[in-house]
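A.B. asks: Below are structures written as structure tokens.
Derivation of every value follows stated rules applied to the coordinates shown; laboratory data play no part. Predicted model only: the values in this text are computed from it and were never measured. Cβ atoms are built from the backbone, for glycine too; each structure is taken alone.
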Structure I
């Protein structure tokens with residue numbers, strides 16, 4: 001496996017500086033896929049006091065980049081500063097196959113680093129350079145040493161969108177070698193479990209249920225009384241799956257360890273199997289011993305945050321805080337048409353289906369499974385009209401580091417090229 005380094009000038013990693021977040025995403029992607037990345041940081045780098053990936057016991061951090069006051073002008077000791085960075089690169093990258101930089105070739109204040117990188121690259125034709133730039137460059141001309149911002153670097157330039165690639169090629173003089181500029185959004189992927197301080201139990205449940213990769217994700221917090229009718233959700237899920245979408249359901253069963261509750265869980269598990277939903281339906285009490293009597297409210301809300309749909313088929317209710325919470329987390333809600341209180345409380349801010357109630361028994365024609373397959377199509381149509389919900393699904397499922405690895409990995413296999 002190739003040795004990959006990330007060349008930064010960071011002196012700390014706790015601030016909200018966007019490049020720190022981008023570099024951290026790449027580090028985690030590499031670690032998650034079996035790599036042992038090297039990260040070059042500034043001399044005197046301050047490791048975070050709080051738990052963090054930016055710690056030397058977890059990561060090969062090499063604090064070798066010389067400290068220097070950056071300037072847009074030309075320092076009187078420019079050549080000495082350039083040489084000191086080159087020496088640091090030669091020592092720190094000797095065992096490296098791929099080096100990633102961030103804005104080194106873009107920012108005027110990094111010209112010593114830019115030239116030092118080019119100097120060292122001339123001695124290492126085997127080293128693959130991947131230069132991420134994070135602002136749209138401006139074509140121009142300059143004298144030495146600023147000219148380095150307008151001439152092709154060794155390796156490839158990586159940019160987060162294709163729309164500006166012509167401008168990138170114009171700025172760096174890539175006419176005839178436009179293939180050296182690549183559009184790739186992988187470094188800007190976001191792990192949904194990292195953007196908020198989610199509870200560790202939330203993270204464990206999500207990972208065990210493979211929750212982030214589903215298309216239509218649901219949770220149902222419930223004491224497993226039969227009047228709560230979770231089987232209706234299973235039939236709806238089967239219809240969603242038949243329509244070509246990948247559903248997930250986590251039933252958060254509260255205080256359901258008694259024999260009659262366990263028998264009901266077994267029945268629901270068999271129904272899930274019969275409906276072809278194996279591995280798609282999970283019960284928290286059976287996922288983790290910490291959930292044997294229930295799940296903390298915070299965890300319930302966090303799981304809703306990672307859902308897009310809330311289905312509430314209960315036959316009787318006086319209010320339902322879980323519906324309220326689901327709406328607060330931006331979920332599309334499907335409520336019971338046969339309970340007047342649902343219409344009173346939630347009005348037109350949900351869609352309604354015929355789940356039956358303690359006052360109205362429902363029979364489904366030609367069969368319950370076929371009925372809910374039809375309702376699933378109505379639900380999918382409703383979801384697809386909701387741009388906010390569809391964007392939430394897309395961001396969680398397709399723009400995560402796990403999903404975007406397929407775009408990042410091929411870059412590491414590119415053939416090294418010079419200027």
Structure II
């Protein structure tokens with residue numbers, strides 16, 4: 001474990017944004033924190049965040065000219081996870097290990113169904129999303145732990161003059177902000193850890209934590225890798241943990257630290273496919289046409305279950321896939337002879353097939369198929385100079401009733 005929690009606890013520095021790491025792990029029970037492994041790390045970009053808010057308003061009850069009380073509103077937890085498409089191109093054969101475990105969870109939450117075809121992973125909307133996941137956003141002096149996460153929307157961008165990226169957005173049940181505390185008393189023989197004055201506030205009930213020895217890096221035998229404890233209650237600076245009585249938490253002989261949970265070692269695929277290799281084809285347009293950009297926008301339009309009496313936020317199943325999945329394709333091309341033909345053919349509204357490959361198709365790569373995208377006839381704005389870009393934006397449709405094939409994402 002490279003992180004030194006003793007040094008972090010003693011540090012007078014403010015927290016550094018560079019230390020942010022994000023883990024995504026599927027839950028066995030919706031809304032209940034699952035424990036991440038090191039391989040659940042996802043390689044996020046700047047802007048990754050888990051945000052918990054609870055608005056308040058001044059009570060409208062009569063109190064003269066003075067504000068006298070507040071009314072709390074429902075809590076909201078939202079996340080945004082921008083990232084590259086990391087595909088392990090070093091693999092010689094098709095393998096379900098070519099993308100990260102956390103990335104697989106996000107794709108399955110987005111579209112609903114994951115199929116493993118002899119190592120080739122395929123994601124479709126054949127079934128409605130039916131899972132939740134935990135997000136662990138770990139910094140240096142802090143961590144956020146968000147149970148009950150699910151993807152509500154995503155945007156995949158494939159620009160000709162930039163880097164291919166995807167950003168997943170959604171909601172979670174709540175988010176717990178967890179810190180680092182030090183104990184200088186013998187905590188063995190019970191389930192409580194007594195921290196220094198004021199540090200009990202750093203450990204909300206429900207948080208996943210571990211104990212670390214005086215050197216700041218060695219885990220206590222009470223919380224080995226993969227086995228965090230849950231904070232059951234906090235009374236002042238005395239934190240009660242679940243599980244067996246502590247046996248390796250004697251802070252009187254040498255300091256012990258109670259800290260947010262993080263796997264012993266972490267790894268993720270760092271092989272971003274940014275669009276230097278690949279292709280985008282559209283039926284009705286010659287295959288050698290220059291595609292300036294392709295953007296795919298996914299909206300699950302889930303119904304958020306934030307209306308249960310007696311609950312301060314999302315409750316019950318957390319979400320209901322109660323509205324249509326909408327997949328919108330936006331393609332930008334230059335006006336030329338062939339595009340004139342394509343523009344005139346749009347009047348039939350028959351739909352066009354879009355295929356996109358990201359990466360070298362001779363090796364490990366991603367393939368996206370939208371077999372029927374219906375474009376309305378776009379406007380053509382002529383710039384002062386240069387080529388004339390035309391943007392087509394259409395909705396993806398299934399090819400037949402109940403085919404549920406409006407989009408398929410494969411890793412080959």
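A.B. asks: Quick check for you: by Cα Rg over 2.2 N^0.38 Å, for residues 150-373 alone, which of I, II is greatest?
C.D. replies: On the way: I: 1.33; II: 1.56.
When Cα Rg over 2.2 N^0.38 Å, for residues 150-373 alone is calculated for I, II, structure II comes out on top.
A.B. asks: Quick check for you: by FRET efficiency 1/(1 + (r/R0)^6) of positions 158 and 382 (r between Cβ atoms, R0 = 41 Å, to 0.05), which of I, II is greatest?
C.D. replies: Values: I: 0.60; II: 0.95.
Across I, II, FRET efficiency 1/(1 + (r/R0)^6) of positions 158 and 382 (r between Cβ atoms, R0 = 41 Å, to 0.05) peaks for II.
A.B. asks: Sticking with this structure for a sec: Supply the structure label, taken from I, II, corresponding to Cα extents along the principal axes in Å with the calculated value 86, 43, 37. Intermediate results must be reported in sequence, preceding the final value.
C.D. replies: On the way: I: 86, 43, 37; II: 81, 68, 45.
Matching structure: I.
A.B. asks: From I, II, which structure was helix-only ellipticity at 222 nm (-39500 (n - 2.57) for each DSSP H run of 4 or more, over all residues; to 500) = -2000 calculated on? Numbers along the way, then the final one.
C.D. replies: Numbers: I: -11000; II: -2000.
For helix-only ellipticity at 222 nm (-39500 (n - 2.57) for each DSSP H run of 4 or more, over all residues; to 500), the value -2000 is produced by structure II.
A.B. asks: Which structure, out of I, II, was distance in nm of label points 7 Å out along Cα→Cβ at positions 142 and 262 derived from, given a value of 1.5? Please report the intermediate quantities before stating the final value.
C.D. replies: On the way: I: 7.1; II: 1.5.
For distance in nm of label points 7 Å out along Cα→Cβ at positions 142 and 262, the value 1.5 is produced by structure II.
A.B. asks: As an exercise: mean count of other Cβ atoms within 10 Å over residues 30-37, calculated from one structure in I, II, equals 19.1. Which structure is it?
C.D. replies: Values: I: 15.2; II: 19.1.
Only structure II yields this read-out.
A.B. asks: Kindly point out which one of I, II the value 11.6 was derived from, the read-out being mean count of other Cβ atoms within 10 Å over residues 46-53.
C.D. replies: For mean count of other Cβ atoms within 10 Å over residues 46-53, the value 11.6 is produced by structure I.
A.B. asks: Comparing distance in nm of label points 7 Å out along Cα→Cβ at positions 6 and 206 across I, II, which structure shows the greatest value?
C.D. replies: II
A.B. asks: While we're on this one: I, II: which one has Cα extents along the principal axes in Å, for residues 110-229 alone, as calculated, at 77, 29, 24? Present the calculation step by step, with values, prior to reporting the outcome.
C.D. replies: Values: I: 77, 29, 24; II: 57, 34, 27.
Answer by label: I.
A.B. asks: Assuming 2.6 is distance in nm of label points 7 Å out along Cα→Cβ at positions 118 and 358 as calculated from a single structure, say which of I, II it is.
C.D. replies: Numbers: I: 7.9; II: 2.6.
Structure of origin is II.
A.B. asks: Now for a separate question. Of the structures labelled I, II, one was used to calculate distance in nm of label points 7 Å out along Cα→Cβ at positions 86 and 126, giving 2.1. Name it. Spell out each step's value before the answer.
C.D. replies: Numbers: I: 2.1; II: 2.9.
Value 2.1 for distance in nm of label points 7 Å out along Cα→Cβ at positions 86 and 126 corresponds to I out of I, II.
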